[in-house]
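Colleague: Quick heads-up: structures coming right below.
What follows is calculated from the coordinates using simple rules that are stated; it is not laboratory data. Since we're looking at a predicted model, the values are computed, not measured. Cβ atoms are built from the backbone, for glycine too; each structure is taken alone.
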Structure I
Amino acid sequence: MDAGGACRIASPDGGSVAARLDRAVDARAACTFAHGAGAGMHHAFMAAFAGTLVGRGITVLRFQFPFQEAGGKRPDAPAVAQATVRAAVAFLQEACGDLPLFAAGKSFGGRMTSQAQAALPLAGVRGLVFVGFPLHPAKRPGTARAAHLEAVACPMLFLQGTRDDLADLTLMRPIVAALGPRATLIEMADADHAFHVRKSSGSDDATVMARMGDHAATWMQDRS
């Protein structure tokens, strides 16, 4: 199986989409990492978070959703996106089947991953990591997008910025609490949906990225 680097995974239309497998030295776990609706797997944030995890002993598979592969702007229908998540998990399981497997996603990618898990558990996946779960559209608070989380039986980690305009924390906190011990919420002070922080916060984006990597890697290793 691929030793790492650029690769391709099956897509629902019978073709394939671009992916990248970054192997960690002495890896203790492996995870897929699905991108958001606004940018693909090569976005600077995606590459940085993947690198942060790899540096902490987590092998990471990034991949494109078909709409991004085709250069489109409108996200795929849920069925297509979820099928792509399943293909990515299957690829990673074949490439790293000896490692504990997890599935992560930024925004839209995380929600498509959890919807796939809720519909039918992803083979071999021990837990989900949400990097900015998109609870609702900007300026339209609501909780409907979280309804399926009750059907997710595996552990879940939510990494959320306190200034995220797609996830009002006054709504997110009780949702996570209601999920019980299988859900963990980590709040990133002053971070927005892209996990940027203001200079006035006394922190910076690199520090936030490192903290998220620490939390995610430790959480996965604790469940491996």
Structure II
Amino acid sequence: MPRKILGISGSPVKKGNVDTFLGTIMERAAEKGLDTDTIDLSRLTIKNCVHCNFCLAKQKPGKYCSLDDDAQVVFEKLEQADIIVLASPVYFMRTSGMMATLIDRLRVFIFGNVAGGKLRNKIGISAGVSWARHGGMETTHLSHLLAFITLDMIPATHHASISPLGASAVASRHGEGKFDPSVRLGVNEDDAGQRSAAAVLSRALELDGLIHK
């Protein structure tokens, strides 16, 4: 069976720079023979974790959490995936609010009486898009990498990239942070960012291969 990669977009902008950058990663993954799936958080309703501790003792198949929202579908896809990509714009020097909300809900895979440990040893890729080159990129990656580490996942990092922490692209031309109405999808002009996506995906596939050797 082909390996499965799940991409999650934490951008509120449909078909914007983050979705486009994530799409590039997923297209490369498909070319490598992976089964791809993408989730757009802006199309879902994900409530804030209320720390009710339902997941500690009351989980059952088909019911990870007490909250009734779209997170259930995301949880199921996460459990089925081998490689998980968290892709976010840089907002206030960190990952987006909707991505942070999802990450908070992932405690079902840490403390869950049924799902606890189910993301262990899966490969995690962080992808970020900033307006200006390096403006909040690594703190955004760290938001994702800390989630991977907390979940006992294995982050895919690659030193020969814009940031060793993840796939990194810019939305403004050359990362100069200047608004140009003619530039709709700056990530497509960011050759270094595109190379970083390829490098981190390659590393993720290497790690997945080592685990399932």
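Colleague: Upon calculation of distance in nm of label points 7 Å out along Cα→Cβ at positions 132 and 188 from the atomic coordinates, which of the structures I, II produces 0.8?
Modeller: I
Colleague: One of I, II was used to calculate Rg and Dmax of the Cα atoms in Å, giving 16.1, 50; which?
Modeller: Source structure for this number: I.
Colleague: Match the computed value 3.5 of distance in nm of label points 7 Å out along Cα→Cβ at positions 108 and 164 to one of the structures I, II, and report its label.
Modeller: II
Colleague: Taking FRET efficiency 1/(1 + (r/R0)^6) of positions 44 and 204 (r between Cβ atoms, R0 = 25 Å, to 0.05) for each of I, II, which is largest?
Modeller: Max of FRET efficiency 1/(1 + (r/R0)^6) of positions 44 and 204 (r between Cβ atoms, R0 = 25 Å, to 0.05): I.
Colleague: Turning to a different aspect of this structure: Output the label of whichever structure in I, II has the greatest value of mean count of other Cβ atoms within 10 Å over residues 100-107. Spell out each step's value before the answer.
Modeller: On the way: I: 26.0; II: 19.0.
Looking at the calculated values, the largest one is I.
Colleague: If relative contact order in percent (Cα under 8 Å, 6 or more apart) is calculated from each of I, II, which structure is the one that comes out at 18?
Modeller: I
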